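What follows is a group of structures, each given as structure tokens.
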Structure I
Amino acid sequence: MATTNFKGQPVKLIGEFIQVGKVAPDFELVKSDLSSFALKDLKGKNIVLNIFPSLDTGVCATSVRKFNKMAAGMKDTVVLAISKDLPFAQGRFCTTEGIENVIPLSDFRFSDFDESYGVRMADGPLAGLLARADWERRESSLYRACAGDYSGAGL
């Protein structure tokens, strides 16, 4: 079982944290309009996965704002902001914050994403939510990853 940290304390993750160089597992998540979204819908595109517990935390909200700014200048790249927040909350946040360059996606309905990518927290105060992690997918393989208790390293 993989682990990460939350405020300096170890937190167990369900599943194994997916490794760089592995094929990115397909997933199905929910868009702000409640329609389904699958990774296979972006076949052939470069993708950044910005995964976090909730937009209602300062660090997570800041990461989405930073990725939104970065995405504006990333040619041929789609940035996905993934959490277990309800799509309504994601939509409200994006509207209020002027987030237009990332696609907010919710893992509230389906349970394959969090285990396939090894990012569901099994214990700690945020048990059940997604751990912070960022991946970049080029072609079909994961190219770069960053995870854990950090406040924007590499952003």
Structure II
Amino acid sequence: MVSADDYVGVAFGQSSIGLTGYDKGFFYKAYGGVRNKYYGFEGTYNRLAQFDISGNNTGSVSVSGIEATGITFLPITNNLEIFLKIGFYSWSATGRVNGGFIPQNKGTDLSYSFGANYNVAEKITLRAEYQWFKGVLGDDISSIATGFSYRI
């Protein structure tokens, strides 16, 4: 059964931003949560990416932060469930453009995602997730990631 009271996990993947001239970047996160069979709460540290900037301006921008979400689970089989999350993402961005530093940019915006968990062992679950972060750097950032969690 894909169900537990407490869990911790990590995930890795790729993120992209809708702004012109920004390349895709490597994404990772560490998360933990508490849940019952259908509902839970999850806290996460996300490093969305270090986005390289190309075109007339060159440089990079790094975005990271913490997230608090509510999550709902829908069991499909004893080992498989899908989930939906919605919450808030408090982020910070720093970087360099054309050799100079850009001022640190901060905010708190909406995040939401959907995905699936698959129980591969008694305490280990694989996760695949697609996530959106609304309004970060004035645009949306999306990520796709896979990872695993360990039930405590």
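Here helix-only ellipticity at 222 nm (-39500 (n - 2.57) for each DSSP H run of 4 or more, over all residues; to 500) was derived from just one of the structures I, II, and that gives 0; the source is II. Between structures I, II, the calculation of Rg/Rh (Cα atoms, Kirkwood Rh) yields its largest number for II. State the single structure among I, II that was used to calculate relative contact order in percent (Cα under 8 Å, 6 or more apart), giving 24. Going through each structure in turn, the value belongs to II. Figure out for me which of the structures I, II the number 3.5 belongs to, where distance in nm of label points 7 Å out along Cα→Cβ at positions 26 and 122 was derived from the coordinates. Of the structures listed, the value fits II. Ranked by distance in nm of label points 7 Å out along Cα→Cβ at positions 34 and 130, structures I, II are topped by II, which has the highest value. Taking distance in nm of label points 7 Å out along Cα→Cβ at positions 18 and 50 as the measure, the highest value among I, II is held by II.
FYI, it's all coordinate maths here, none of it is from the lab. As the structure is a computational prediction, the values presented were derived from the model and not from experiment. Cβ atoms are built from the backbone, for glycine too; each structure is taken alone.
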